[in-house]
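Values in this text are rule-based calculations from the coordinates and carry no lab data. As the structure is a prediction and not an experimental result, all values here were calculated from the model. Cβ atoms are built from the backbone, for glycine too; each structure is taken alone.
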Structure I
Amino acid sequence: MGLDSVELLMDIEDYFGVTISNSEAEKIYTVQQMVDTLANLLIIKDENTDLRDAILERVNHALINSGISSSPISPLDFISSYLSPDNKESWDAFVSELQLKVPKPDTIKENRTKFLNKLMKIVHLHPQYDWRLITANQFIDAICAMNYKKFLNPGQIKSKFEIYAAVCAITVKTIGVDYYEVTPEKSFTSDLGID
């Protein structure tokens, strides 16, 4: 385990008030495996997504009230069909209406050359995702993670989704990746760059 992985593990253990044994830690490669390990230690089997559902409702309310959408979006819709971080006016109106912190994604700029966009991605100056392909669920997951201290009490975690939101937030804070890069299937080492 490198320094980054040790620091991340300690931050996660501190937040959840658990100790992950070395033998358990060696088996954790993905974000989902971390969530499952924590769920086992905390004896949480609940798969409910009440928090995600509540934030979807708030997002829909904010999109409609700010005039961005005339009807509710579904969890699998691409959020970029409704909202662009490059349109400052509509983005700010949405965030103001939502009244939550919203992680602003990096986008591939159309006015940059393809070569420059590709080079930025290779040297990791550009996150490893395409905003145009982020679903409403992924967008909501990022919002939940960014606001996890507002929504969650570490001693009262009730579901695997709540564990996921906290793990995502702690990963972003500890290793400096983008909220939209942390998804359940991502490997801490090969995808998120932890040594």
Structure II
Amino acid sequence: MYVIALCAMGATVIIVERFLFFASLAKKQKELLPRLRQLLKAGQFEQAEALCKSTDAPLAHLAGAGLEHRSLDELSIKEAVMNAANRQVPRVERYISALGTIANISTLLGLLGTVSGNIRAFGVLAASGAMGNPALLAGAIAEALITTAAGLIVSIPATVFYNYFVSKANSIVVDLESTVGDLVLLVVARNEGK
């Protein structure tokens, strides 16, 4: 039960942290994107690069990498952006696999408690004869049921949030790639127009 309680606390911390991270990320990117597009359309690459450096968001890091290499050809710019994306994806996916592990372990810990409770129940039966002491038998069965319930109480929400965060992270990565792809095209078009 102590380990299941630790899993519950760990899952809660991860869930709260990821919700705060994704909310902050959405706010930063919502504020950044219109300003960045405006600067790029106006050909103000230095100001756009400064904006990206001053904003701590994956989109800013990716766009900043593209702007930093804007004097190169389109393929090199895309390569720089993809390298920056590879550095940002772990930040977006941070702690999600730990939440999945907690979800799986909690179920198994509940099952382990069930097994140990049943072993105790059979020990009571073996030590006391055919019926055994009903109070001791009930305590062993209660141990088995309580640990199973506790494991499931931790595992079910952790699994739901794990799946939600995996989906959210995948959606953010796809959005980043498509948005930065559009921004790279703006940079290339402005460079070729000069």
Work out relative contact order in percent (Cα under 8 Å, 6 or more apart) for each of structures I, II, then name the structure with the largest result. I
Can you say which of I, II returns 0.05 when FRET efficiency 1/(1 + (r/R0)^6) of positions 21 and 69 (r between Cβ atoms, R0 = 30 Å, to 0.05) is computed? I
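Identify which of structures I, II gives the largest calculated value of FRET efficiency 1/(1 + (r/R0)^6) of positions 45 and 157 (r between Cβ atoms, R0 = 30 Å, to 0.05).
Answer by largest value of FRET efficiency 1/(1 + (r/R0)^6) of positions 45 and 157 (r between Cβ atoms, R0 = 30 Å, to 0.05): I.
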Matching 50, 40, 22 (Cα extents along the principal axes in Å, computed) against labels I, II points to structure I
Using helix-only ellipticity at 222 nm (-39500 (n - 2.57) for each DSSP H run of 4 or more, over all residues; to 500) as the calculated read-out, with -15000 as its value, let me know the right label among I, II. I
